[in-house]
Structure I
Amino acid sequence: MKKLRTVLVVLALAVAARANAVVISIADARNEPLGSVVTVEGAVTASSGAFATSTFDQGFGIQDETAGIYVSTADNPILSLFEKVRVTGELADDGFGQLVLRPASLAGVQKRPGLKHVEPDAVATGDIGEATEGSLMKITGTVTQIVSDLAFGYKVFVNDGSGQTQIFIAASTGVNPYRLPFIQVGARITAVGFSSQFQTDYEILPRQNLDLRRAFP
């Protein structure tokens, strides 16, 4: 009984600490050194588990007015697009070059009231890089190549003349570019997605079929 009371006290203190945590902007959080524990708030830009075959976890993307970041969780917190959340976690490298926020457990992820729609920023294909990582972006360009990437997903390369970039479509999203007739080499498409990094490649990750559409001149 004494041990149970101790555990309950520790949990109560942890809840109180989270409630009193100082919330900083995601941009400020991204500038903190790896290993720092930070608390941020934002709207969900990629549903939890959407990129599981790419990120190998059940995490999600969030964004505020300053920047965005990927939140890596082992378990699925069941979060949908545009839900508001507060997250406390440790800044880390995901092992593939991307900065992530890693809560100690799902207790570090708190839903907040309401929804907030996040509009993607439109950029040139050649501008997808470190500066866009973690944010919701939109690109338009000509398809130069389509490649299946085993069970992980699909790579669609596009170029608007400013430089080629990669659209990585995680298999876990259920999106299959080979079943979308407007996606073919030589066609112009518009893609919305979470700006990510995998090793030396910068890419955007669409979340659903609606993130991909035909682009007209």
Structure II
Amino acid sequence: MSAGKILVIDDDPQIRRVMKVILTGERYEVVEARSGEAALVKFREFLPDLVLLDLNMPGMGGLETCRSIRDVSDAPIIIVTVRQEESEKVDLLDAGADDYITKPFGKHEALARIRAALRRAPALSSAPQPFVSEELEIDFETRKVRAGSNNVRLTPKEFELLRYLVSQRGKPVPHRELLQAVWGPDYGDQTDYLRVFITHLRKKIEPNPAKPKYILTEPWLGYRFAP
């Protein structure tokens, strides 16, 4: 039984070959593409459950490819990058990526990220009530978010992160609890990783991301959604 369909996009044939061996060994179906242009064709034909996308490619680059896929699908996209700066990682998420892996990375890290991207968040005992304020509206049933006068498109993981914070509204949520609730048991200690996602979510929903009003930092502990 297949564990899922993955499209691997990378211009390096050796990396594609290694990833195919690793992924097929875990029962994933794999299709490869060596360019962004080829990837868009393969995406329409293969309809993958997840995309593993290298950032640096000739021709159509990783960011442009990511945006083109995100325009037509909500399938999880994991970008492979050598970038280290947090601001650059936020740019990747802004292009529509759900996650990123920084080179060099190991087999177990890559598989954990893939499992986390494919995993659905555990169902809450009841969906949070819609949140409505002058600047922000969140409808969890329709998955619609409005910030100011703009409708905001969140990736699946961004929406799950926001949903969990709102479900605990007013309460401090520790880093480990938030990571494991949204990404699963493989996570727990990646506070820097969580900070990147929180930064990007604030950028999308806060009136002033530099001075957040809704997603507040609890120093040394985690985050809190302030109703």
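Quick note: the coordinates plus some simple rules give every number you see, no bench work behind them. Being a predicted model, the structure only gives us computed values, none of them experimental. Cβ atoms are built from the backbone, for glycine too; each structure is taken alone.
Details
- Origin of the value -12500, where helix-only ellipticity at 222 nm (-39500 (n - 2.57) for each DSSP H run of 4 or more, over all residues; to 500) was derived from one of I, II: II
- Structure with the greatest value (metric FRET efficiency 1/(1 + (r/R0)^6) of positions 68 and 116 (r between Cβ atoms, R0 = 25 Å, to 0.05), set I, II): I
- For the structures shown (I, II), distance in nm of label points 7 Å out along Cα→Cβ at positions 100 and 132 is largest in II.
- When distance in nm of label points 7 Å out along Cα→Cβ at positions 140 and 188 is worked out for each of I, II, structure II gives the greatest result.
- Identity of the structure behind 13 (criterion: relative contact order in percent (Cα under 8 Å, 6 or more apart), calculated), options I, II: II
- Cα Rg over 2.2 N^0.38 Å - highest-scoring structure of I, II: I
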